[in-house]
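Once you scroll down, you'll see the structures, which are given as structure tokens.
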Structure 1
Amino acid sequence: MVREWIRAFVGVFFAFLGVQSEADRRYDFEKGRFSVFAVAGLILTFVFLSIVYGLVQLALIYVQ
């Protein structure tokens with residue numbers, strides 16, 4: 001179960017970057033569960049948006 005979650009997070013992360021191999025993508029679609037990938041995608045989207053928000057706030061501190 002833990003391995004499935006780790007593989008989902010890695011797959012979603014590489015998909016965000018656009019560097020996921022065709023073999024890994026095919027494996028994820030054939031063997032992975034949608035719910036695991038959906039949750040991993042939502043969590044990584046939240047993390048990405050939080051990082052962008054933090055960087056913008058940091059930039060605004062130095063601009064003023």
Structure 2
Amino acid sequence: MLSENIKRIAEEKGITMYRVAKDGELSQSYVWELFHGIRQNPSIDIIKKISKILGVSVDELIR
């Protein structure tokens with residue numbers, strides 16, 4: 001699941017939700033919802049932003 005991958009990769013790399021929000025120019029509440037699986041279908045543009053911030057490919061993020 002996307003939210004589990006985002007959360008796991010961020011934790012492994014020591015990247016906070018705040019940093020994802022700030023660097024991705026996203027609201028903190030939106031990122032919180034992504035990390036907790038409330039938002040499950042972000043746009044491809046947001047997925048690309050997050051994958052860049054986390055330093056992984058889009059494919060790795062959505063597997």
Structure 3
Amino acid sequence: MTKKIEVDWGLCESNGVCMGINPEVFHLGDDDMLTVLQEEVTPEIESDVREAVRQCPRQAISIKE
């Protein structure tokens with residue numbers, strides 16, 4: 001089963017913590033809006049995504065399995 005990154009946009013404040021963990025997955029644009037560049041959680045990025053889930057100050061990021 002494919003795992004995907006899920007963001008609760010109602011909670012996300014675009015703090016950029018996730019981008020600091022992996023800027024190839026999470027991007028904070030000039031408009032201060034977060035973009036998920038890779039929604040599928042592959043084995044190569046899973047540990048970074050799990051770290052972003054743990055460190056998100058608003059708990060807006062999750063992994064949907």
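Where does the value 51, 22, 15 come from, among 1, 2, 3, when Cα extents along the principal axes in Å is the thing being computed?
1
Of the structures 1, 2, 3, report the one carrying the highest value of relative contact order in percent (Cα under 8 Å, 6 or more apart).
3
Of structures 1, 2, 3, which gives -19500 when helix-only ellipticity at 222 nm (-39500 (n - 2.57) for each DSSP H run of 4 or more, over all residues; to 500) is computed from the coordinates?
Clearly, the read-out refers to 2.
Read the figures in this text as sums done on the coordinates, not as results from a lab. Predicted model, so just to flag it, every value in this text is computed and none were measured.
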